[in-house]
Structure 1
Amino acid sequence: MEKQKKIALINDLTGFGRCSTAVMAPIVSAMKIQAVAVPTAILSAHTQFPTYYFDDYTDRMKEYIQTYKDLKLDFDAISTGFLGSEQQVDIVLDFIRHFKTDRNFVIVDPVMGDYGKLYRTYTKEMCDKMKELVHYADIITPNTTEAAILLDRDPASAPQNETEAQEWLHALHSRYGAQVVLTGLDYEPGKVGSGCLSADGGTISLHERIAQYYPGTGDLFAAVVLGALLNSRALADACALAGEFVKDCIAYTAAQHTDPMHGVQFEKLLPRLFSCHENRTEV
């Protein structure tokens with residue numbers, strides 16, 4: 001019997017609003033992967049709501065992780081998301097050094113900003129610390145704002161055509177040595193998508209833009225990519241699958257006319273991921 005794969009999800013745990021681990025765990029589970037949570041913070045709702053409870057988990061992360069060390073767990077992948085402090089980055093670096101092997105991979109979402117601006121909690125020192133973490137990644141998934149920061153460029157800059165997108169992908173790979181998934185490419189009117197650079201080369205995947213913002217779509221995209229990779233899909237194929245799935249989730253949710261802050265209604269579309277191990281790109 002084939003051993004079930006498992007992934008460490010290092011991210012915050014948010015109760016309401018469909019983001020972070022609350023989105024990623026059911027996605028990878030649907031793709032036949034066991035999700036093992038490593039919380040960086042616990043929130044009752046995401047921070048774009050007018051009120052929420054927030055519990056910084058930094059002081060308890062080492063003790064929490066020690067259990068996994070004592071149990072001698074092994075992971076097929078390690079995924080990192082939002083990290084709130086330099087201390088948390090150091091804890092994650094220790095986690096990677098302990099659990100990384102030549103049989104698994106590390107995927108880092110270098111969460112630092114979006115729409116051309118840094119998040120309020122991110123200082124230059126925190127960005128420098130994130131760059132240190134990125135050097136440990138096998139795959140990185142920045143948006144264009146984060147990619148610009150990683151490349152010491154203006155955060156408000158972004159690729160303006162496919163040639164520039166390819167240059168950004170290669171610049172990131174050259175600097176950090178990782179495979180790259182660059183999200184938020186929107187240089188073509190009415191379309192948005194991602195680019196990826198792997199050993200097989202660089203590809204761009206764009207799809208129709210749906211004019212509605214929902215929180216958590218980046219987590220949704222990253223989770224599908226993770227699940228697809230652990231089901232032996234190539235990186236370009238995984239990105240195409242994730243892009244189409246997120247687009248369809250957004251379209252379905254927009255048709256329900258729900259509050260955008262509640263996130264995308266991905267739950268009813270989960271069955272589309274049950275056969276992700278099959279060699280096809282559509283969902």
Structure 2
Amino acid sequence: MSDNSEQAAFWASEAGRNWVRHQRGLDMIMAPVLDVVLEHAALQSGETVLDIGCGTGAATLRAAQAVGAQGAVHGYDISPVLLELAAKRTADLPQVTLTQADAQTHIFAAGAADALISRFGVMFFADTTAAFANLARALRPSGRMVMAAWGPAHLNPWFMDPARVARDRLGTPPKVDRPLPGPFAFEDADRVTRLLGAAGLDVTVTPVDLHLGPLDTVDALAEQSCHIGPAVGIMREFNATDADRTAIRDGIAQAFSAYDTDTGVRVPARINLITARL
């Protein structure tokens with residue numbers, strides 16, 4: 001079994017700190033995704049919920065509201081940096097607990113959870129089948145999993161537009177195998193079904209088209225994209241200068257202007273909604 005030490009190091013680094021700095025904008029961008037997850041999870045008062053890859057706590061907060069004071073929400077993340085902010089945001093909710101852990105190997109209370117949810121938190125496991133076999137042991141026999149992952153990369157301009165702009169300015173970095181742990185590890189529905197099925201789960205993967213956001217302005221979204229996402233890695237790979245960064249930010253703003261509306265910037269996206277039961 002492979003471990004997730006690289007992911008732990010990544011999210012404890014500047015990447016995690018950037019996510020914290022841009023938490024408000026990221027939560028706004030991803031709110032429609034979380035809405036889909038929670039709609040299908042249909043959490044009930046008094047239930048026990050696991051939030052895997054809880055990050056800065058957006059889904060944990062919403063789940064805590066759904067289950068109420070008689071329920072329980074246990075958030076897990078590998079990043080102490082993200083959990084520090086999540087702890088502040090949930091400090092007045094006694095039904096919430098947060099744990100820094102690798103969900104692939106963490107020893108969960110067996111058969112104790114009614115539901116497991118995740119907003120983009122399950123695509124990073126070094127051994128996906130082992131991770132989901134471990135997570136499955138945490139569910140009651142009637143329990144359910146509802147998770148969102150990114151669909152095919154070419155249908156997600158929030159990632160691909162900044163990457164294209166950065167490549168046009170600086171060049172193409174070494175190719176990355178997308179099925180490796182990362183944002184697009186679950187873009188192939190058949191692969192997801194196979195890997196989770198091997199963990200003993202009955203899996204359905206449903207493509208969902210939606211619009212991310214809204215975010216207030218294209219400039220805000222472009223600035224966010226210079227700190228979060230693929231453009232960051234390309235700028236690092238090619239030692240981007242300040243002039244490069246400015247040109248890339250301006251190019252991203254121009255690309256995202258295609259999605260500007262009277263009610264804010266709304267970027268089209270395809271996610272894979274993954275539901276699973278024992």
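When relative contact order in percent (Cα under 8 Å, 6 or more apart) is calculated for each of the structures 1, 2, the largest result comes from 2. Work out which structure the value 4.4 belongs to, where distance in nm of label points 7 Å out along Cα→Cβ at positions 17 and 193 was derived from one of 1, 2. Answer by label: 2. Look at mean count of other Cβ atoms within 10 Å over residues 113-120 for each of 1, 2: the largest one is in 2.
Using the calculated result 3.5 for distance in nm of label points 7 Å out along Cα→Cβ at positions 225 and 257, pick out the matching structure from 1, 2.
Computed on structure 1.
Here, each number is a calculation from the coordinates, and none is a lab measurement. Note that this is a predicted model, so its numbers are computed, not measured. Cβ atoms are built from the backbone, for glycine too; each structure is taken alone.
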